[in-house]
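Next up: some structures, all given as structure tokens.
Coordinate-derived values only; no laboratory data. All figures in this text were calculated on a predicted structure; none of them were measured in a lab.
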Structure I
Amino acid sequence: MNLARGFLGRLSVRRRHTWRLASTAVSNGSVAGSNTPKAAMVVIGDEILAGSIADVNTPWLAKLLHSRGVDLTRVEFIPDNQEEIKSTVLELKKRVGPNGFVFTSGGIGPTHDDVTYESIASAFGVDLQLHEPTVKRMKEVYEKRGLELNQARLRMATLPCPADEVLVTPDLWVPLVNLKGIYILPGIPKLFRAIVSAHQDRFTGPAFHTESLYTDLGEGDLAEPLAKVAKESPKVSIGSYPNTEDEKQQQYKVKLQLNGRDAAAVLTAKHAISEALGPSLKDAAV
């Protein structure tokens, strides 16, 4: 095995029962439903895998998509490698389906190792072409800054062609390319957030309903009653999250969070947990 690929080159984030208890419905997809839009994300960059730069785009995107009713089902961290990028976007596009979204972060700058555009173009069998509307916007920005629009910078306007869409974000020259549901984004957090926020209305699904409970019991004491409620509540995801504050500052030990698209089912599960845990519940977390 190539260790760079096997250990660092392809880290995958999946839904797991790590510090949470969830009904089996979460893993088999029945909570989401077959018609619920799904999303995946590819974080591209040797610097991310080396720990030189911390990824902050993933948690931000996950929170935004959840608030908009879209299931983020997979996140992959990969290096600036054309074959890795090609195989990953194709795999994730297949996973999220024809109506799903795949977001990429990073690798669209002016340097030799920025190969995201050409990799994704190659994955879908299209060419790269200088996109004149993007060049025009770049010229306006760079002239104001007194910078030369040289060949290296023009690489950032050399886009997969034909693309489904080349979207414009107000006050930014950086395009948002949509090719077969792959949304190609910069890794710089400020730009990533601005671009996704400007176009977020297209990323929408059935709303989630969330309820929370707080308890003085530890997870070891909660496991059995939560497992029973989870088994009886296939439409609800039940997560348990220990309080990591200093014990002297804690006003509860564990937060329980219930999520689902069926509001009645979420409330029913919350009532069942309340009945099971009784006086150990706190009225609210401060």
Structure II
Amino acid sequence: MPPSTQPLFWRNVAMPYVELRQVLDGRLVSYAPHTHQQWSVGAILAGQSEFVCGDRLYYVQSGALVIMNPDEVHACNPQQNSPWAYYMMHLDKSWLAAFLYAEGITAQHSWCDTRADMLSCPALFTGFVTMAQALLSPHCVVAEKDTALRAYLKVLFLRLGNHDGIVDTPVVPHKLHQVAHYLAQHCAEDTAINVISATFGFSTGYLVRAFKRHFNMTPHAYRLNRRVQIAQRALKQGETIATVAHDTGFSDQAHFQRAFKQRVAATPAQYRSALLQQELQHDLQQE
């Protein structure tokens, strides 16, 4: 039987700081550049891909780990006719920062971006796969899943050397930061970019070029990405797809479906179904 083309999401109400996605046949997946609010790490199980992270391009293949800091623009698309299977895990950065500090791995309470975009280490790759299988296993109780996750993160971050200090990043000009904040706060609105440009004293052409240089996406893409992030949170809370599409500013569900799938590699219905699966699993473990 060929591998399923449907993505599998794992979440658990007892571990709200982690989400895992498994894709076994993603040859037809095409990602738009996007960001996550969480710290993310993925393991490539099969195939080859171009991995763009910020302004850096990598060619990655089976056995590699790819790493994305919160709010870092990235995309990972399989090469033509290549198989494509992977795990992707998202971790709440505040929880992760507190965990690493408590374990003595970092010296600061707050989140500090990691330096590496990718790792090629057989031991870390195998460890990730083993940990991911434990999270997905119906035979492991929550305590075992949580222990497996924490044990792997300790090993991974000791290798990443996150204790070296904060990574230097270019300073975003204050007015561009104001535009980004406005787009994030008003992402459900469809205010024209030329109107926003004028409001902040920019020409439209300059704003688009300068914004993309600093944020690695256009203002329109930034706003769309923020809508999808909010939609993910709402779907995880059990909101209906129609309500989420309306509340996040999409003109119709078809537009919502396309934008969501380009950034999450799943339809809103597939993403929301994980809520029902994990609630059932949680209920079974309580019996």
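Please state which of the structures I, II yields -10500 when helix-only ellipticity at 222 nm (-39500 (n - 2.57) for each DSSP H run of 4 or more, over all residues; to 500) is computed from it. The partial results should precede the final answer.
Numbers: I: -10500; II: -14500.
Among I, II, the structure yielding -10500 for helix-only ellipticity at 222 nm (-39500 (n - 2.57) for each DSSP H run of 4 or more, over all residues; to 500) is I.
Looking at structures I, II, which one was semi-axes √(5λ) of the Cα gyration tensor in Å calculated from, given that it came out as 31, 23, 20? Provide the component values of the computation, followed by the final result.
On the way: I: 42, 19, 19; II: 31, 23, 20.
Clearly, the read-out refers to II.
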